[in-house]
Structure 1
């Protein structure tokens, strides 16, 4: 790897309210060596004049699904895992091209695809993976049709590759330990109904308290944590009360529950663009009438959930949860979030807060000495106009690990 010295542009520090001028950045290998408001001397570094463009941290998406390649999940039952992996590689490359240099996969992402990214086998963001999402029988990730009894074969079904069923404390403990053994960075459980699942009500609460507590305890023993799919206030309270660290979605939260999350230090990862995309295009790709009806409920509550969480002091991350053919809407989350938050708040969610969620503070989400050299060079000022991040022509260069990966 080389050494590079960047200068002559604007600098986005997400801890500040606006862009900075006159900042120099020295990259050596895959890390940031030095940041200064004065010229940096380096005989070995190649000098790169930014020409007035903006240097900013790479974006982080804390809720993606690299293997969920169909809006209608059941079509994945006929997709072998070999094809699924090739499709995932293309999806990851597209995420990187949108400026997301790090993503967290919360259902299906495994050690194999993460290793392919880390070793450069595929062009992809950094990956943090949850392994298979864990669901109770009849829960949000029980994808079996009503006419099916068995669990299916994960070696030949793309659908079965993304989730597993565990009922009872002992089974949950086994499932969590097994996913951690296989390389999961975190554990994902389902504690409420969802939009895409067909047989469970949206307002259902899933998993007993002792099952949730068991998952959190075992993950904690490993130095990991639990993320929970949850929509209703009751489901969120039950999860956070047992130690769940991140709540995914959370659209139907209330004031009391938001305060509890803040007290417990739990994070909220909204995924508002998912419901927007499903409303606009879900029917075109086979989304059922049942799912479309549930989608309307959570769509209507999305921005209000942000307001409640923000008022309570909850740390709010950034996620998208787009599946299959809808994933090209990933960057629209910036515009939707911008309806309820200032641009810098949205940028902080996609950088600083998500770095905290990943437990990579100081290494991801900001450009500081010792951090990974993951950054973007963009045309325009995202602190004033988030739409800059939705336009491919504005993403001039994308660097990951000290190497220029993609250019607009």
Structure 2
């Protein structure tokens, strides 16, 4: 019998869930560390206390695998120190630059955990394109950050007193309030500290709705699976549990009929199976625009892409403006409904979309149940998991260029261990 780090008496060690919570990572990451030999199990679903403590003290935040697999264990910042610097930023800078300077103070680990990537003003402005603004419209940014969407809404014609916003970061809320006061002379209490996924339910219950909801939701914000499942049930997200899906569905629940919603979203939203259920919900609405802005966030490989929706029932003949790589063309909404997994392939023009539809309509076979699959992986630590010499339990690594129509070439790269 022993006492674990939670002060609980147990025989074997920590459950995977306890280890994940303590290390501030997902349960999937803990399982990955078990597979790669960093952690050992002392029972089914139980992590050895000794191996966990050794890993946290000797490996976490130091070895390359851990740094890539989870940025949360290193490069953190002192929140108090950052907050103390805020008043100096407000004195020295103005407008959008305050947000830029503040974001630079945040550690990569914190930004990764909270999904913080402040939207450039030129992207924000474009997302409002062709939206006719009434001064009486109520505007909401569910996660306002340093206020770029809020400021642009007022510039577009929304009265300052009709602008609302939430953010979990009180420093960001202070910046947004300061910018509104500085540019428009209005001292607002409508920008508040709050978790939108909780606040939206209260707003919905109180039947408070908005004419305009524009935002850049926290991409991949780290929240517990149980919380994701709760919000998914609350906002009818189905199996789409990513925070982007949750924020989008929560926003739709408080958007007025005929209102407009604009979301800046990661590229995966448009074509990955995980987001299929939320894409189905979006297809039930009148989609106005899809826009590809490219890689606008420093340090992120994924593209930033936007969707703009009018909260009315969709019609198969609705025209969607598609903007991709300086090309602008129109697609009918119906052309997206026929896609496998309801993929939003808006980078494909109408003619190309018809070709794809035709190909899928012809009887064909797939590799499913007809092939052995090999999955490409990134080890994060080649020195530990790869070898130049043949070893037991190691298999060769093939590059794409090694695969030809006539078969596989001899592998020219290292061997990797079978995990």
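When relative contact order in percent (Cα under 8 Å, 6 or more apart) is computed for each of 1, 2, which one produces 19? The read-out comes from structure 1.
Supply the structure label, taken from 1, 2, corresponding to FRET efficiency 1/(1 + (r/R0)^6) of positions 101 and 221 (r between Cβ atoms, R0 = 30 Å, to 0.05) with the calculated value 0.45. Of the options listed, only 1 reproduces it. Out of 1, 2, which one gives -0.23 for log10 I(q)/I(0) by the Debye sum over Cα atoms at q = 0.06 Å⁻¹ as computed from the coordinates? For log10 I(q)/I(0) by the Debye sum over Cα atoms at q = 0.06 Å⁻¹, the value -0.23 is produced by structure 1. Out of 1, 2, choose the structure whose coordinates give FRET efficiency 1/(1 + (r/R0)^6) of positions 277 and 325 (r between Cβ atoms, R0 = 25 Å, to 0.05) equal to 1.00 when calculated. Attributed to the structure labelled 1.
Name the one structure among 1, 2 that distance in nm of label points 7 Å out along Cα→Cβ at positions 53 and 317 of 2.9 was derived from. So the calculation was done on 1. Which of the displayed structures (1, 2) returns the greatest value of mean count of other Cβ atoms within 10 Å over residues 269-276 on calculation? For this comparison of mean count of other Cβ atoms within 10 Å over residues 269-276, the top structure is 1. State the single structure among 1, 2 that was used to calculate Kirkwood radius over Cα pairs in Å, for residues 117-292 alone, giving 16.3. Source structure for this number: 2.
We did not get these values from a lab; they are worked out from the coordinates using the rules stated. None of the values given here were measured: they were computed from a predicted structure. Cβ atoms are built from the backbone, for glycine too; each structure is taken alone.
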